[in-house]
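Readers should treat all values here as calculations from the given coordinates under stated rules, not as data from a laboratory. If you're wondering where the values come from, they're calculated on a predicted model, not measured in any experiment. Cβ atoms are built from the backbone, for glycine too; each structure is taken alone.
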Structure P
Amino acid sequence: MSRSLVFLFLSFFLIGILPAQSRWDSGYVAAEPELFVLRTYLSHKYTALYFPSEGLRYQPNSGLNLGIGFTYQNLTLNLAFPPGFLNSSREPDFPRFLDLQGHFYPRNWVIDFFGQFYKGYRIPYGIGDGQPYLRPDLDVLKVGIHANYIFKGDKISLPAAMHQSSIQKKSVISPLLGFEMYRVQVAGDSLIFPSQLVPKQNYQQADFFQLGPNAGLIGTLVLGKGFFATGSFTGNLALGSTWNSGATGGNWNLNWGTHARAYVGYNGPRFGVNVNYVYKTLALQPVANWTQEVQTGNYRFILVYKIRPSEKFASSIAKYHPNRIFGK
């Protein structure tokens, strides 16, 4: 539980230090922070451990989440849980895990904060025999931040695409430039690679640290009458190291990574719907002769309803807004 508290503290701290939302270019974005945006959604989050050199992929014991949330005065909160009737294929006796992702969209910036604490993995189709290969002891920890500066950020609204708290009026494309940093830990009660594969080398625990710049593009296409498609892609070159693996550690090498997001839907004055996907591939420092990656994804189907609250409601909510708490 202490990990989740640390993540929540950092998330609220980040909300507090973000600059107040500046004016959007009204020719491109219709911003209405006083609208109260209600949403319900289905989502699936995952952090998989993949070894391309061995063709081995450990999948977490995650499934579909059912959630509700709101956006009001540039503050967004979402809460979700995995109902049993949507997750009959999950392993019932696996340990619990926690996947927290914070996505912040101040003007000219997009900031993603990852806090993933997974325990319990499986290879659904097994290793050659078709029977699931279960590893309830396998633990993957990943924390990190991915930040981009949007050069035309006053003309591209990610809140319009994701939260649908504003409306994108015109199509536009912009370059991105940023930085990212991650800490990853992989550990198990036994060796990571299955003995059935007869690996020449193996390890039980490894720690990784990576940081470096990234660059890419973001664009949005307005199709008329509220329909839109928004996407971005960045690639990064990171300086990384590993230790505690039993193999040679402490050496720093360059590794690659990608980050992509896509949003497609309808964003009207009262109703909205969108399908979106956020995906991150982080190529870790090789251990022995193995290449390895952590693949993080989050896809959602969202239904939105917008209302304009009364002045009494607005003044009451304003007392508890993070900007007020942090002195903005």
Structure Q
Amino acid sequence: MGKKFIAGVDIGATWIRVVICAEDLKKENMKKKVSKTPKKKHFRDTKVNKLSISNSVCKMLSNLLSENKISSEELLGIGIASFGPLNIDKGEIVNNLTSKFRRIPIKEPIKKSFPEIPLYIINDCNAAVLGIHYFEAENNEKDNLFYIAMSSGIGGGAICNGQLLRGKEGNAAEVGLCLVEPRNDLSRGSWTTYSSGTGVKLRAIKELNEGKLSAQKLLEIVDNDNTKITAKKVFQAARMGDQLSRKIVDDCVFYTKVGVGLINNCYDCSSIYFGGAMMNDKDQIIPCIREQFEKDPIKFTINTPPFIKVTKYIDEIGLMGALAFTKYNLEKNQVVE
């Protein structure tokens, strides 16, 4: 019998990543492709439709198979980790706030291109926590584990008592929508509002327009052009002592402490792993979180504090999780039962 392979797909708001690997999931056997996620820029844009994402996935996967001389018959399964919210039963992205489409079919179009291959779909953060479970976590962490994605938004994935928590439609542990500032409503007081990349950017622009704090360094970095402000540039300016940027970063860290405390109170986890694009500035975030939960956790959690870690895969942990999810399903591992 010939060699067998597993395919993984990570559909993100910005990038689509596809990987093929031998069923042993050894990193040296992984072959990858990356492409921009198709987006409809405005309602009159006819170049992108609701099938554009699934069509891109099929094309990338077909090319990857062809380039590596692998037939579809050699594939044991395809795992798809996707941004959400998802309807797992229908295999669709539904009601996504950043999409121009109310429904984006994923499972059915891909199944048409690869009809004989088992296909498994999962929320991207749920996939990520499985990726950590398989590739990174120590044995004493595996049964109670949490993953926090800090990127354009904030998401989460949880394993409790050795089982993945999925919820009725596969969207459990969406912690980014937790209210961390009770004086505001959900649209203004969620964790995402304060600590995601999008939130940091928008709050910096708002504070700049109000003109209460000095933003000289930030304005120098963006050439006095507000449209060039990004979370990365806010963190850069904060390192240089910019007053406004320092406040935004301090708020980002404080509300992340609130979020970690809420997670630990609700899930009582052994370890929390962080990932996502915001971890490119982890030196301004993670040490503060660790210090808080090592020295004075009671301000934010009543449970024994978790270990705070950063995944070594950063942006690719969802892709690794798509592979792990497929392998666990094929092996009927109890973590996904």
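Computed quantities for the displayed model
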| read-out | value |
| --- | --- |
| For 8.6 (mean projected area of the Cα convex hull in nm², for residues 144-271 alone, calculated) the corresponding structure among P, Q | Q |
| Which of P, Q leads on distance in nm of label points 7 Å out along Cα→Cβ at positions 40 and 72, largest value | Q |
| Identity of the structure behind 2.9 (criterion: distance in nm of label points 7 Å out along Cα→Cβ at positions 64 and 200, calculated), options P, Q | Q |
| Distance in nm of label points 7 Å out along Cα→Cβ at positions 88 and 120 from the coordinates reads 1.1; which among P, Q | Q |
| helix-only ellipticity at 222 nm (-39500 (n - 2.57) for each DSSP H run of 4 or more, over all residues; to 500) derived as -11000 - corresponding label from P, Q | Q |
